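What follows is calculated from the coordinates using simple rules that are stated; it is not laboratory data. In this text, all values refer to a predicted model and were calculated from it rather than measured experimentally. Cβ atoms are built from the backbone, for glycine too; each structure is taken alone.
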Structure P
Amino acid sequence: MTLGVNIDHVAVLREARKVNDPDIINALHVACESGADQITIHLREDRRHIQDVDVKNIMNFSKLPVNLECSINRDILNIVSNFKPHRATLVPEKREEVTTEGGLDVFTYEDDISYAIEQLHDSLIPVSLFVDPTIEAMEKSKELGAEMVELHTGSFANIFAMLNSSLLHSNHSIKELELPRYELEAKLEKSIEDIVTSAQHAKKLGLEVAAGHGLNYHNVSYMMDIQEITELNIGQSIIARSVFSGLADAIKEMKRLTTR
C-alpha cells in the first residue's frame, strides 16, 4: 500500500499566524525520510493554506512523487499545468467549507472535468478524480479519461467516529448521524460495502484506486482489507498525532499500519 502524506495542515498552522513557522519544507523533508511514499498537497483557489510558492518549492525539493490536488477552475489548471506534478487529483471545492466535503460531481460538471483532463494530459500529467464510492462514478471517471480514482471515505469516517470516538459528545457532533447504535452500525456496514464494490468495479475498468478523507489510526485497517485499493492519502490525523509524538513518529506509525 502506498502512503501519500498530505502536509496541507502544516501550512494551516503557518497561515494561522502568517509567519514561516512551521516551515512546510521542513515537513516535506521529514515526510520523505520517515516512510512516506508520496507527498500530497492541495492548492485551493482561496490559498487558505498551500501557496503557489509552496508548490514550486515542494516540486523542486521533494525526493518523492507529488500528488497535487486542485479544483477544475481554469486559472488553477493553468498553474498546475505549469508546475507539472507527478499527478493531479481533481477535487470539488467550496469557499465556505472547512475541508473538502463529498466527491467531485462527475455528471453535473462533465464538460468542465473533460476539459480539465484534456488540458492536464496535454501537459503529460496523469489525472485522478476524487469521487464518491458509487458504481456510476467509477464508470463516468473511466469514460472521462482519468487514469485513477480516489474514493472519498468521508462518510465512512464520520460514521465510524460517531460510533467509536467521543465525537458524539463534542461540539462537532454530526447531527444527522445522532442515531441509535444499531442504525449507525448498519450505515457503517453499507459505507464499507460501497467502498469495496466501487474499488472492485474501478479495478475491472482498468482504473488505479486510491482512497482518502477522514482516515486515521483507528479506522485505516478497514481500507487495508480492500485489495483493489493501492494508495491512501492521509493528512489531518497524521499532523494531529504529530503534535504529541512528532511528525516523524506519526508518519512511521501510519506507515506501519498501512503496510500489507
Structure Q
Amino acid sequence: MAIIINPIDPVAFSVLGLPIRWYALAYIAAFIAGFFMMKYLTNRKDSEIFLTKSQMDDFLSYFVLGVIFGGRLGYVLFYNLPFFIFHPLEIFAIWHGGMSFHGGFLGAIAATFLFVKNQKFTKGSMVQNSFKILDILAVLAPIGLGLGRIANFINMEVMGRATNSPLGIIFAGQTDIPRHPSPLYEATFEGLILFIIMWLLYWKTNLRKHTGALSGMFCILYAVFRIFCEQFRQPDAQIGFLTSWGLTMGMTLSVLVFITGIIVLFCALRKKK
C-alpha cells in the first residue's frame, strides 16, 4: 500500500510579503555549512592549501555564482532548451525550480579555476591549487546535493516512476498514482552516503595527499549513485527516455562525469605525493 502524504507548501515563510521558499533555504543552508566546514579544513596545519579569511570570502562569492549560473544554464541547455528559447525571461525565474547538477558541477569547477587565477599563491601551479580546493569541495558537495534533493521532494519535483512498492508516495489531492520518492533516494545516496564516504576518504586514507584524487573519487561515486537512482526517477516530460531501453539524460551526463573521474583519479595517483 502506498504512503499518502499531504503536499508541503513550497513557501517556508514570508518576509514583508516576499515568499521565502524551501528551495532557496536549501541552497543558503548548504552554502553556509560548506563555508564553515571549508574554513575549518583549510585552516588546519595538515591542510594541503591555506585560505585566508579574505580569500574565503572571495571564494564564496565565486562559488555561489558559479553554482547558480552553472546549474541554471545546465538545466536550460540540457533539459529544456526549446521552452527557454520561446520564454527567455523564465531563465531567470530560478524560484520555479530547474537546476542541473551537471551544470552546477561545471560552474563550480570554472569558478574555482577563475578564483585561483586571480589569487597570488606562493606555492603550486594554478591547476594544482585549483584541484586542492576542488578536493575539499568534493568532501562538502554532498551536503548541498542532499539538501537540494529534499527541497525537490517538497516541491514535488523530479518524482519517481509509478510503482506498486510500499515505498510509493501519493501526494493527496495531486495525483492518484503512487510513485517512487526518487528525490529522497537521491538525498540518501548522493547526499548522506556520499558525504560519509568522502569524509572517511579524506580522514582515513592518504588520498588527499594526491592532488585531484578526491575530486576523481567524487565524480566516480556520484555518477554511480546517480545512475542507480535514475532507475527510479521519472525522466523530464519534455525529454523522456533517450532510447527504447531506458537511457535518460541524467544517465548520459553521469557517464561523462564517471569517465572524467577515472581520468582525474588515474592522473592524481600516478604522480608522486
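Out of P, Q, which structure matches 13.3 when mean projected area of the Cα convex hull in nm² is calculated?
Working: P: 13.3; Q: 16.6.
Clearly, the read-out refers to P.
Consider the structures P, Q: one of them gives 4.2 for distance in nm of label points 7 Å out along Cα→Cβ at positions 21 and 133 as calculated from the coordinates. Say which. So the calculation was done on P.
Of structures P, Q, which gives 4, 16, 18, 15, 12, 11, 9, 8, 5, 2 when P(r) over Cα pairs in 5 Å bins from 0, in percent, for residues 5-60 alone is computed from the coordinates? Please report the intermediate quantities before stating the final value.
On the way: P: 4, 21, 34, 26, 11, 4, 0; Q: 4, 16, 18, 15, 12, 11, 9, 8, 5, 2.
Comparing all candidates, it corresponds to Q.
Which structure, out of P, Q, was mean count of other Cβ atoms within 10 Å over residues 213-220 calculated from, if the result is 19.8? It must be structure P, since only it matches.
Which of P, Q yields -19000 for helix-only ellipticity at 222 nm (-39500 (n - 2.57) for each DSSP H run of 4 or more, over all residues; to 500), as computed? The structure behind it is Q.
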